[in-house]
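Undergrad: So, here come the structures, one by one.
Bear in mind that the values in this text are calculations on the coordinates, not laboratory data. The structure displayed is predicted, hence computed values, not measured ones. Cβ atoms are built from the backbone, for glycine too; each structure is taken alone.
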Structure 1
Amino acid sequence: MKYILVFSLLSLTFYTTNAQISNGKVNSLVAAENYFESLVVSKGMKKGFSAVCDENTIVFRPDPVKALQFYKKAKADSSQLLWRPAFAKISKSGDWGFTTGPYTYKSSATAQETFFGQYVSVWRMNEKGVWKLALDAGISHDKPKKEEKLVFVDAVTDKFFHQRSELRLQQREDMIMTSDKLFATTLRAYKNLAYNVFLGENARLLFPGHEPLIGRRNITDFLRYEGISINTEFLEADRALGGDLAYSYGKATITKNKMDKVYNYVRIWEVQEGFKWNVILEVFTPATGTNTSSK
């Protein structure tokens with residue numbers, strides 16, 4: 001019994017030390033996400049988030065803020081947040097990736113009401129090879145009717161141009177900014193065309209109050225049925241060193257039934273067939289003044 005206990009403690013130490021190390025594969029990204037959740041469960045949201053963030057981490061609370069600054073001011077509480085990755089994808093450079101999936105939230109251990117929703121985590125590897133949370137956002141919706149299938153995707157190849165000059169990195173960010181702004185311009189003029197042109201075939205849309213919509217056709221049908229028009233304004237972008245994955249975020253004005261509401265948006269982009277940047281995940285989170293519960 002004593003030896004089993006020692007082995008368990010050694011295993012736990014190894015896990016907590018190595019759970020955030022990137023091995024260039026999607027399994028290390030999923031491990032980092034699961035480790036993140038275990039920290040939040042055991043230490044609370046304030047300490048759990050602070051442990052996996054760095055000075056550049058952005059969280060939407062509800063608007064984009066620096067995570068360490070936000071949680072430094074936040075008070076410790078007894079809220080309960082649980083989540084699990086259902087979809088994960090990693091860049092071919094092994095330094096950048098994202099996961100998304102369902103979460104549940106209770107305001108305290110004794111609270112009767114449970115909130116449900118979807119989260120998105122973008123992860124970036126630091127100079128020591130450790131996964132650090134780069135961006136965190138989420139939406140709320142009713143209790144899901146069905147469980148999502150798990151899809152974890154490794155890059156097809158790990159070959160890429162190793163160019164890390166400041167100029168080259170800025171050019172990569174500018175390319176995403178240009179793509180995002182072109183998407184916004186097309187949305188204003190030709191809504192249906194914009195989503196058909198810029199969305200990947202298996203793209204995901206996370207929209208408040210709705211379970212994830214998966215697939216370009218399902219997304220365009222939803223937007224048309226709901227009579228939704230979208231106007232976006234770019235703020236920031238970041239891109240993997242491998243040049244195959246990126247994100248952008250900014251403000252969005254969504255018009256429905258002649259009423260405007262302000263949201264934040266995050267788009268995750270991927271280079272797909274024909275070396276074309278397509279959106280593979282888009283999430284709209286309510287902006288300041290709208291009550292929501294999200295990871």
Structure 2
Amino acid sequence: MPELPEVQTIVDDLRRKVVHRKIIDLWTDWPKSIKGITPAILKKRIRDSKILDVKRLGKNILITLDRDRALLIHQKMTGHLMVGRWFLKKTRAGWLVTNPIRGPFKDRVNQYVHVIFSLDNGKMLALSDMRKFARVDFGESKYIFSLPAIRKLGLDALDGHLTPAIFEKIIRTRRKSIKQTLMDPTVVAGIGNIYADDILWSIKVHPARPAYTLDRSEIKKLLISARKILKKAIRLRGTSVGDYRDTSGRPGGYGRELLVYRRTGEPCRRCRTPIQRMVLGQRPAHFCPRCQKL
């Protein structure tokens with residue numbers, strides 16, 4: 001699932017590519033992507049809407065429109081937004097979506113386009129999603145901000161209001177493992193599997209350690225490390241160990257910098273001990289058994 005750096009990369013791209021453009025049409029071959037409204041009604045209501053801004057809310061993408069309306073897009077596990085041009089052709093087997101330009105858009109993971117917003121400059125905003133879990137919500141701004149996915153978000157990991165004192169207060173009340181706590185969007189928004197592993201390795205804390213057992217110094221180091229790693233990943237345009245690609249269909253560069261995530265059996269970058277993998281809350285966790293003692 002795209003995490004904070006991947007979503008921020010998409011948002012930064014979209015600010016350059018689609019802000020001030022108008023949406024003139026909508027196409028989808030997977031109506032379930034559109035929540036709370038039929039594609040036909042959405043197509044009618046969104047036509048001629050001007051895109052005013054694009055923001056990130058946790059792992060969600062908020063596209064603010066004129067007339068106090070908005071689109072909220074959550075890319076879920078395998079979704080990613082791209083900007084380009086595609087041709088649509090109806091066949092007996094279903095819709096055929098093709099991009100005529102050689103290059104990144106020909107990448108396998110970019111071949112699952114199921115939603116397209118056509119723009120007034122001839123470009124298209126397309127959602128590619130192999131597993132079809134991504135969701136698109138549309139409505140007045142107050143409706144969008146009332147959705148549970150937004151209303152229940154904790155403070156963002158990069159939000160300046162998340163001070164060490166507030167972070168400590170949050171962490172010290174959690175009984176679950178620190179890895180599960182970091183990944184809980186109601187606790188702190190934006191951190192997922194990839195970066196939780198790397199953050200914990202960087203401060204030598206075992207992922208299964210109960211969150212409330214961390215002391216003040218460790219929690220302060222945790223917040224500093226989280227922000228350092230997340231900002232580095234943003235500079236490198238995210239991690240593409242799976243289906244994530246940027247709006248040009250290209251992979252991110254942080255995958256070459258991974259500290260521990262998906263490095264099972266490889267030597268620890270500090271002590272050369274083989275990295276191990278365990279399962280916490282049905283999610284994998286990667287750690288060094290020597291550097292991160294439980």
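Undergrad: Quick check: -10000 is what I get for helix-only ellipticity at 222 nm (-39500 (n - 2.57) for each DSSP H run of 4 or more, over all residues; to 500), calculated from one of 1, 2. Which structure matches?
TA: This value belongs to structure 1.
Undergrad: Additional query: Quick check: 23.1 is what I get for mean count of other Cβ atoms within 10 Å over residues 86-93, calculated from one of 1, 2. Which structure matches?
TA: The correct label is 1.
Undergrad: Just checking, which of 1, 2 has the largest value of percent of Cα pairs over 28 Å apart?
TA: 2
Undergrad: Relative contact order in percent (Cα under 8 Å, 6 or more apart) computed as 16: which structure among 1, 2?
TA: Value 16 for relative contact order in percent (Cα under 8 Å, 6 or more apart) corresponds to 1 out of 1, 2.
Undergrad: Which structure, out of 1, 2, was Cα extents along the principal axes in Å, for residues 182-269 alone derived from, given a value of 42, 26, 25?
TA: 1
Undergrad: To continue, here is another question. Output the label of whichever structure in 1, 2 has the greatest value of distance in nm of label points 7 Å out along Cα→Cβ at positions 54 and 230.
TA: When distance in nm of label points 7 Å out along Cα→Cβ at positions 54 and 230 is computed for each of 1, 2, structure 1 gives the biggest number.
Undergrad: To which of 1, 2 does the computed value 18.0 (mean count of other Cβ atoms within 10 Å over residues 78-85) belong?
TA: 1
Undergrad: Tell me which structure, out of 1, 2, gives 3.3 once distance in nm of label points 7 Å out along Cα→Cβ at positions 46 and 174 is calculated.
TA: 2
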